[in-house]
Every structure is written in C-alpha cells, then in structure tokens.
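Each structure below is given as structure tokens.
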Structure 1
C-alpha cells in the first residue's frame, strides 16, 4: 500500500514531499501507536507534530479512511512553531566532546559525531553520505553532500579530515551510505532511522562519561554549537550573517538571524548584570 501511496503523490507532482511523507507513513504502518504518541507528546516541537499529522492525513485521504481522518481532526495541537533555541555547549563541554571522540576514532559512530561537531553538519546529512563522496572528499579536499531540501552543498574538509579517514577504513556495503555502514543488518529503507538512533545512543554515552545533561547533548545541539562558534569568529565583519548562512547551508537569512538574536540576548543580559551589580 505504501508504494501505491507514493505513486499517488508523484502523480500529483509532489516528488519532494513523497520522500518525507513516505518516511512518516512507513513508520505509521509499522507502529501507528508510536506515531500517535509522538503527535501528542510535548517533548517534540509543535511544528514537527503538525508535520506528522499532515503526513498521516494525506495517507488517510489517499485510502479514503474517514475514521482515521476524524481521529486526527480531534487532536488539538499548539501553533506550528519550532522549539525555542537552546544554548550551545560551553567551550569546556565542547572540548570534552572532541577529546572523547578523538580517543575513540576506531568507532564509526564517533567519526559521525566528530563531523557534526567540527563542521556542524546535520546528523541526517552525514548519515546519507555515500562511500564515493567520502573517498572523493579525501582525494580532493572538498566534500559534496545533499542537505536539507535536496540542495547540494560543498565544504572543505582539511580541519576534520581524520573523521572521514576513519569512516573510509571500514568495510562499506555495496552502494552504501554511512547509515548502511553503521547498520549493515538493517533493511536499506530502515537504515537511516536505525543509524540515527545509534548516534543518539552514542551521544548519551558521551554525556554520561562527561557528566553533561543528556537533554543538553543531542545531535542538533552540536550544529548549534558550531554555528555559535563560527559567529563569534566572524561577528566583527559586516557580512557576518551572510557568511554564517552560507557556511551552515541555511535556506534563508531568517533562519540564520536566530543565532544573531541569541548572541545579542547574551550581550544584553551581560550588560544588565553589570548595571545591576552591587559595588
């Protein structure tokens, strides 16, 4: 039924949506209760919960499942906004993560964490890297990867080359991606999700070893931390915002501005502390 649903989306010109919707619907067909728990859980951003509902509603309309549509219509969600940005890791915490990862370079999970920390790539972007892209990056010094929205990005690898070298030393499945390298026994269509869970467990291990709050150390927090460090390095330049946008591969400057607002909020708080400090 999933194949027919994806074909239905493609027939309507929704090629880009098909990949995202298909992933959610596949999870729904495996365990619908788990997806419903995510939709109702306040742990996840309202924007993500709305996305889940939209995917399942689309599937229900395809199957003319009026009962499911009614069930989804009864779910009340807050406005579709992302969770507020949390503070990045402190310099000491980030240094501890790097040292922990570098001491365990033989573990491909740690190589993935190292790439996320040192270059700020999204976890999914790293897990989708094919073997050819890794070897080409080692040969040319430039990594070409597919980011959010199926956009092609390129970046230099000289400062985190060792993590790619670590991945390259492991046996890869034929025409495999990093996700398949981490989870060779998982079905190909499930490897991405399985590998993502594996990375989150690896970060839990790092958090416990370094005595960092597990809620604070998750894959996307490394991306926020890298962006924060990059902004601090270029903040005095008039084009700092554009540099950060291009470096992080953001879809628009509006996304990048969140980091600038957070940086300014810290400055304001620091000034207020100084103004109200008792002599």
Structure 2
C-alpha cells in the first residue's frame, strides 16, 4: 500500500514493469509541454506586430508626440500637424483615420481642466453641422484627389492668420446658423483633407475671448469632429488590422504627451496662448501648401 494515492492524471506510473519513470521516460504531460516560446508562436507574434516594428513607425511616434502636445496645449492642431506627415508614411486615408481615431479615444485625460470652461451654446451647433456634413467629406477623400483642396485651404489659413497677427477680430453674431455652417464646412474639410480644425480654430480664435474659453471650445469641438469623421471612415473600410494595431500602440503615447501639453497651457498667459495658436495656424498653412 502506498502512503499517498497518486493523482489520476499520472496513474499507471507505478506497478511492476509499467512505470514510465522506471523505464527512464517522463510522462506525456511533461514530455510535450505547450510553450508560448516555440518558433511558430514567435513567428506569429512578430507577424502580428510587424506594423509597429519598423523605422516608419518610429517616425509615426515622433509625429504623434508633436500632434498630441499641440492639441493638449492649443486645443486644436493635433490632427492638422499629424495628417500631412503621416500621409507621407501611410497614405492620406490611413493618416486621416489615425489622426482622427486616437484623440476621442484618449482625450478624456484633458477633460477635468477643460469642460468647466466650454460654452456649449457655441459648441453644440458646430457639432451638429459636423455630423451632417462629415460623410460628404469622406466621400471626397475616397473619390477625388484632395491635393488641390488642401493647398487652397492652406492659403486661406495663411491669409486669416495674417489678419489675426494684425489684430483683426470678428465682431459679428454667434448664432445657431453660423455655428452649424462652420461645423458643416469643417466636417467636410476634415473628412476630405484632414484640415477641418482650421475652420473651427479660425471661428473661435477670431473673437477676443479668454484663452481658457477659446481652448476649451476648440478642444471639445475638434475632439467631436474627430469622432464624427472616424465613423464613416470605419464604415468605408479604411481601418484595417495594421492600422488598428498602430492606433492601439500610439494611443497611450498620445495620452501622456496630451496631458503634458495641457499642463504647459496652464502656465501660459492669454496673449501668449493667442500668439502660439496663430503660429500653429501659420505652420499648418505652410505644410498644407507645400505638401
């Protein structure tokens, strides 16, 4: 009699002439372990991570950091600075989906210092206009060559930036109609060439207002714009598996740098914010014209 019974999964390892251990063999459960470190498993893992294990993705990380800091600081400009540079790496459609999908996914890190300053009466009409017109912009992206539109918008942005540097401000009414119209134009521009944020930024920055209110309105409007544009892009099949993997890896990097940009904004004066924001518009306009 054995003092302790053997477990059932290794029964038969004892007894005259039947012990695998006595014959110098290990039981099957030991002889054939299932290991995740097998060559086949490593090959599958490398194949899965291939979209982010290359020099192009290293450049994409740097571009994302610039865009995230810009968005965190100014409340706009993240996608505008990312899209033309990412388009060089991955093409315009994938660049636009990456630049639009990540901000709504991680943008909540900036809400605590943003939402209390939002003027919803100005922001909501813009969001409504975006939702109506963004699908038309996505259609233009997929059906036409957007280069001419992008360059024309770049020239317009440079012109308005010059006016704001000269001290011009908009003193007209802010109504539901003007908000919906601005949102509609920006939604089409965002879907077509990824530059809808310029329309919104010109709309809000052209008014003499506290920087915390301007930034908050821009932050929520551009985040909503990104979410609205992402939906028709996903439906159109732009978001494939490699693009999704890149977005998942870039998202936490974007979130950290976005928070750092918001922290930098809180140390900036109203005048300093306005100057930086206008210079961001100038940079975006130059990139749009030259790309």
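Each value in this text was obtained by applying a stated rule to the coordinates, not by laboratory testing. As the structure is a prediction and not an experimental result, all values here were calculated from the model. Cβ atoms are built from the backbone, for glycine too; each structure is taken alone.
Taking relative contact order in percent (Cα under 8 Å, 6 or more apart) as the quantity of interest, name the structure among 1, 2 where it is greatest. It would help to have the intermediate numbers written out before the result.
Working: 1: 15; 2: 31.
Answer by largest value of relative contact order in percent (Cα under 8 Å, 6 or more apart): 2.
I have 15.2 for mean count of other Cβ atoms within 10 Å over residues 112-119, calculated from one of the structures 1, 2. Which structure is it? Mind dumping the intermediate values first?
Working: 1: 24.2; 2: 15.2.
It must be structure 2, since only it matches.
Using distance in nm of label points 7 Å out along Cα→Cβ at positions 64 and 232 for the comparison, can you identify which of 1, 2 gives the largest number?
Working: 1: 6.0; 2: 2.6.
For this comparison of distance in nm of label points 7 Å out along Cα→Cβ at positions 64 and 232, the top structure is 1.
Assign the value -23500, calculated as helix-only ellipticity at 222 nm (-39500 (n - 2.57) for each DSSP H run of 4 or more, over all residues; to 500), to the correct structure from 1, 2. Show your work: numbers first, answer last.
Numbers: 1: -20000; 2: -23500.
Only structure 2 yields this read-out.
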